[in-house]
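Take a look at the structures listed below.
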Structure P
Amino acid sequence: MNISILGDGGWGTTLAIHLFKRGFKVSLWGAFVDYVEYLKRKRINSRFLPGIRIPKKINITSNLDEAVKDKDLIVFAIPSQYLRSVLERFKLIDYPKDALYLSVIKGIECGSLKRMSEVIHDELGDIKLGVMSGPTIAYELVRGFPTTAVVASDNPDLRKILQDIFMNENFRIYTNDDVTGVELGGSLKNVIAIACGISDGLGFGTNTKAALLSRGLVEISRLGIAMGAKAETFAGLSGLGDLVTTCISAYSRNRFVGEQIGKGKTLKQITQKMQMVAEGISTTKSAYALSQKYNVEMPITKEVYYVLYKNKSPLKAVKDLMGRQRKEELIP
């Protein structure tokens, strides 16, 4: 099978290496010519995956036509807010309409409030598309640490094919038919990760983080159910599993953003120094808008939104969360 990964970030590079080791012919596409040329020379993604060597037989290119020509599987690993612009370029070339497609992007498009599979279908029509999500820190998988993820599609044959392509002794793949739930879980957990980072930055402890994790999962589930997802999906890998990983990992970009805010830095100061995209920043805006659209109570998400976009003090946000009206513990 001839596979192309579109997106040369840490996760895209990790999947390229993983699939190459599985015995597939792999291409890795990046949008920026200068950095792609650097990758071709050095064979190390020092910006996004430092210290990990990219095998020489992986074709690295900035030519989109070359990247997708005659491919059997095309994987989208592009930051969510750039996906549509890449797809607009994609439509201008002779892309393989009968190929299999997979989105591994965790985000919600600002403005349209659409999930990534919806954006892809908007632009490319009725292609064979699956999504993958779960607790997948790139550094851990690329080093061979046991990792799990879930592939979702409404096509059972496609789910099985994608499971077989990616699964090996280090990467266990489950399947699910709840595309909406899997995508929302993988996206919304980044908002809660920022909240957990703020907690870390303020010097709070395990009690606080446990509260944010458990009540954050309730918020994610509430919105997901309102949008047509299955409640049980959020207890799985793309819900609870990904939430835990992103909220506690030292490699989590979203937790890092929150931690720096908790320590007193502004969002502008943080993002100016970051090489990688923290999807939770834009997802917070989308999640807050979705909570209003579907009339779903999401107090943690609301406070993170106000801290990021309304300059609210993190301590004031904590005080307002803790001082909310007394109520029963309701779990969707």
Structure Q
Amino acid sequence: MLDERKTAILGAVVQEYIATAQPVGSTHIARSPTVGVSPATVRNEMAVLEQEGYLVQPHTSAGRVPTDKGYRFFVDHLTRPGRLDEATSAQVGQFFAAAHGRLEEMLHRTSNLLTDLTTYASVVVGPKADATAVRTVQLVGLSATMATVVVVFGNGAVESQVINLHEEVPESRLASAAAHLSETLAGSTVAAVSEIPPSGDADVDAVCATTFGAIREVSADDHVYLGGTASVAAAFDAVEVVRDVLHALEQQFIVVSLVRDIVDRGMSVAIGVEHGVEPLSACSVVVAPVVVDGEHLGSVGVLGPTRMNYPQALATVDVVSERLGRRLGET
């Protein structure tokens, strides 16, 4: 544990580096009202902090910058629970008050909202459809042996999938199959139904079996929405870092696994190598679960450089996750 003076100096270095992205010198830190010692004393203490792994000096005679360990200490010991200013809180409230229509559109717009508020890349993982009650099932013929199944869920999500039928199926049989599926699934989750009971018509049952397989497949997909990838790319000078970050963000399974792992570990902030995704080692992730009636249905978060504004990011993510959960609970 750091003593009071080292803690104050480290906090001042982190805050200055977050604000300027430039190595921080002892003279500047000595002027900080929270430090109150001479530049020579600050230099000595910064040297100790460097030896202990909290700071690093990128170049000889340059100032120092925080390490992942330094940021972790800052987040755990110096970051107070942030509060959004009134204007930003009102913006979030107005956004969710006006958020209607399809779930997918709301989640996509929520990711854009997070980026607008923080300037970082954002990720919104919505509830899987297989955990949400089905409202209706429709089958639309595309040809004699192809159709589109459209499933409308109780939370406003809509999933569709093209299916191939084993033989020519008239519209009347598609309608009968859709009616039987709707009757069976309405009010239930896809995950809770193991198979579709017989309808009494073998031809209709064959269509139902094919359709239900497609419904189960598409309902198990993660709903992931990313925003602001260009914003996070602009935070790095090194081309290879930008390339690694953008490539990782393009792979949805990496993003979903990353967010899910952080939440499962009970963390709200993962800094640099802590999250275990090597291409994103220059980034930190701030996440919060989306909870509806005590059930974890999704997550929201932001991803930015390790020098991100942690108090602001934590406050923004917490407020947006809470409001999104409240909005989902109203559907």
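Computed from the coordinates by the stated procedures, all read-outs in this text should not be read as laboratory data. None of these values were measured; they are calculated from a predicted model. Cβ atoms are built from the backbone, for glycine too; each structure is taken alone.
Quick notes on this structure:
- Top of P, Q by relative contact order in percent (Cα under 8 Å, 6 or more apart), largest first: Q
- Identity of the structure behind 53 (criterion: percent of Cα pairs over 24 Å apart, calculated), options P, Q: P
- Origin of the derived value 18, 42, 30, 10 (P(r) over Cα pairs in 10 Å bins from 0, in percent, for residues 209-280 alone; candidates P, Q): P
- Among P, Q, structure where distance in nm of label points 7 Å out along Cα→Cβ at positions 17 and 193 as derived comes to 1.8: P
- Here FRET efficiency 1/(1 + (r/R0)^6) of positions 161 and 233 (r between Cβ atoms, R0 = 25 Å, to 0.05) is compared for structures P, Q. The highest value is that of P.
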